Each structure stands twice: as C-alpha cells, then as structure tokens.
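Q: Down below are the structures I want you to see.
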Structure 1
Amino acid sequence: MYIFQPDRYLLRKQISKIAHFIYGDVLDVGAGDRSRYDDLFKFDSYTKMDIKTGPNVDVSGSADKIPFSDAKFDSVVCTQVFEHLPHPYRGAREIARVLKPGGQLLLTVPQMNELHEEPHDYFRYTKYGLTVLFENVGLRLVHMEARGGYWSMLVQINIRYMTDLLNLYKHELVGRVSSGIFFTLGHFAFWLDRKDTSKANKAHTIGWCAVFKKT
C-alpha cells in the first residue's frame, strides 16, 4: 500500500530534474527491493547492486566493497544509502574508484529522518559534510539542492510519526484515507516553502540531492 510522504514525492521530482547527468553504463548502489528511479534515466546498461539479494538485484555487494574493477562505470546512482553506512568514507572512496574519469555520481541523503532500518541507521548529512566527504575522494560538486524547506520537513516528520504510531501500513482502509489527507497537507507545505523565502526556512530541509563528477 502506498502512503503519501513529502520526502518520497520530492525525491522523485528532484531526481527527474537532474536525470540528464546519468548516462552510459550505470551502477545503482543500494538499489533495494524494488525499482524507484531507473525509469527516469537514459543509459546503455543499468546494474542494480544491493547488500541483500532479491528479484530487483543483479549483483550482491556492499557499498564499502563494490565488486567491480576500477573505472568500470560512466555513472553511479546512490539514493538514501549513505545514512546506513557505518564507514561512509569507504563507500565514497569505492564509488570514486569504480567511476570512469569524468564519470558522475547522483546521490541523495537525509538531513532529517526518523530512525529506520535499525540498528543500521548511523548518520545524517548537511550539504557541507556531504561536499567534504566526496571532495576528499576526488569528486567535484556539480549540483546541490535541498529537498524541501521548513514546512515540508515539518509535515514529513508528522506524517512519519502518525504512520508509525498508528501502524498505517497494516490497516489498509485507514492508511488510504490518511494518505489522502497527507497528500493535501504535503502540497500545502510545498506551497508554503515556495512563499517563504526566509533564511530560517532555508536552514531546515528533509535532505539533499547532489551530483558529483570524478576529476
């Protein structure tokens, strides 16, 4: 069952906007159990890697020990993975290693999230920490965009709280009704974020979407 969340809605919108950065032979690091974004890209080949095996996974492997040779891929996609890496520098170094010179990484991370996939939930990122992490392994920042402002973040927090509190994914009728309410609240929050151009609003975000290029 689908339950509306501002985070997921904005993620797809962000990735669609910058999908043109992805090309050629692509590696999806942490592809998960179902495809969410590969339909947005144009590519020659698309390899899905995850630490867990499954029907959506082509290759089993860890982000901090990617089972491919150096300079193998033109592009890497990695969405909502780095918060789950206990040693993120290793993951960043491995992504840089498997990228060809001039290759590009499309990455998304949370700055704010509830605890999830426990106990493997280790970090949250600011745009500054993210930039330092990947510049230290030889990747140059090309694009960085916040995922919503204060109002989207506030609604996202409350939606996740109510979803977990009421266990909505296990109560289909209540979950579907709630999703409709969440959809309305979420889009009102998006409107407020567009209207609120204050520095205070920009200091809060759900997360970041970035593109880095191998130098």
Structure 2
Amino acid sequence: MKVLFHLINAMTKKLKNLLSEIKDCRLCEEHLSFGPRPVVQADSKAKILVAGQAPGRKVHESGVPFDDASGERLRDWMGIDRKIFYDASKVAIVPMGFCFPGTGKSGDLPPRPECADAWHEKLFSNLSKIELTLVIGKYAQDYHLGVDQKNNLTETVKSWKEFWKKGLLPLPHPSPRNNIWLRKNAWFEKDILPTLKSKVQKLI
C-alpha cells in the first residue's frame, strides 16, 4: 500500500510539473496576435477526456476552457453541470492548440501545430485512466482518429458506434455556428446523446 501511495504521489507531481511547463510555454508566441495563454485541464484520476480544437477569444480572456456558448452546449450534451465539468479529477480538457490562434476571414484560425508536437504525448502518458474521449471537430479527429475517419465529419459522427468500442466518440463542434448542421442531422441528438449522457454518469 505504501509503495502504491508513493507511486501515485510521484505521478501526480510529474503531471503537476508538466502542466506548469505548459502554462509557461512560448513556442509559437510569434504567431499569436493575442499572445500566449495556454488553456488546458488535466488530472491523473480523470476518466473523461475532452479533445477539442483551440480556445476562442472569450476563453483566451478568461483562461477557463469552454467558458462560452460552445461549453454550455457541450455540458448539456454530456448531461453535467459546470462544477463537474471543471473538476479536473473527473474531466480532462486537452485541445489540439492550447492558445487562441487568432481570427481569420471566416472565423478562428486553425490550432497551432506546436502544441501537439511538444506536449500531447507527454500529457496523455499521464492520463492512463481515461475511458472515454470526446473528439470534437476536424482537427482533433485528424489527430485522435487518423485513418479511421470517414469521408467527412458527418459520416464520421454517423459511424460513432465503431469508435465507441475503442472509448472514442467523434462529435461536431458544439459552437452555435453548427446550428444548421444540428437541425439537418436530428439523429445526432436522438441516437447519440442518450448513450453519451449515460456513459458520462457512470464514469463520474
């Protein structure tokens, strides 16, 4: 028992140090018009991983992941409140890019690639208890699903049962920008969300 305690304590300290390094990361500072402010949430006890894209402007300002309309919808999809969502021991939040990438002509710019290259492998090696990964949006699906993706996001999400067996669930982005997609694909809320909510309740 004492050996196990020391092992857990060592793992917790390792992750804490890693998160501190990430907070001080300046790898892509020259490319960030609003400056670096890494936003990530992780704990070695978490069983749910939210793998998203990158923080938006509002999240950049608050420093709180999914602290916007997208987050409200995502929490509704999961069937949990803010208290549980922001409990790092229950939910880890690791986007593809940790900092707000800025705004382009048609919305936010893509996540900077430096984060995944520098930090993801190290982070995920400390999240060994993850049983369910919510893979949100195209960039996250490229990374977490790879060649198992279908021809487009809609087909990938429709094939959710295939990924579910592996502890993965591809999701459209919960942004209000996707309201039209959600209206056109009513099966998403009808077929997928009840199963997602049930699984989340078991894991928390």
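Q: Determine which structure produced the value 12.4, 36 for Rg and Dmax of the Cα atoms in Å, for residues 81-120 alone, calculated from the coordinates; the candidates are 1, 2. Before the final figure, lay out the partial values.
A: On the way: 1: 12.4, 36; 2: 13.3, 38.
Comparing all candidates, it corresponds to 1.
Q: Comparing structures 1, 2 by Kirkwood radius over Cα pairs in Å, which one has the largest value?
A: Once Kirkwood radius over Cα pairs in Å is tallied for 1, 2, the winner is 1.
Q: With FRET efficiency 1/(1 + (r/R0)^6) of positions 105 and 145 (r between Cβ atoms, R0 = 30 Å, to 0.05) coming out at 1.00, pick the structure among 1, 2 it was computed from.
A: On the way: 1: 1.00; 2: 0.65.
Matching structure: 1.
Q: On to the next question. Could you tell me which structure in 1, 2 was used to calculate mean count of other Cβ atoms within 10 Å over residues 49-56 as 24.6?
A: Details: 1: 14.1; 2: 24.6.
Traced to structure 2.
Q: If you don't mind, there's one more thing I want to ask. Using percent of Cα pairs over 20 Å apart, for residues 65-176 alone as the calculated read-out, with 51 as its value, let me know the right label among 1, 2. Could you put the intermediate results ahead of the total?
A: Working: 1: 51; 2: 46.
It must be structure 1, since only it matches.
Q: A value of 14.2 was computed for mean count of other Cβ atoms within 10 Å over residues 25-32; which of 1, 2 is the source structure?
A: Value 14.2 for mean count of other Cβ atoms within 10 Å over residues 25-32 corresponds to 2 out of 1, 2.
Quick note: the coordinates plus some simple rules give every number you see, no bench work behind them. Only a predicted model underlies this, so the values are computations on that prediction, with no experimental measurement involved. Cβ atoms are built from the backbone, for glycine too; each structure is taken alone.
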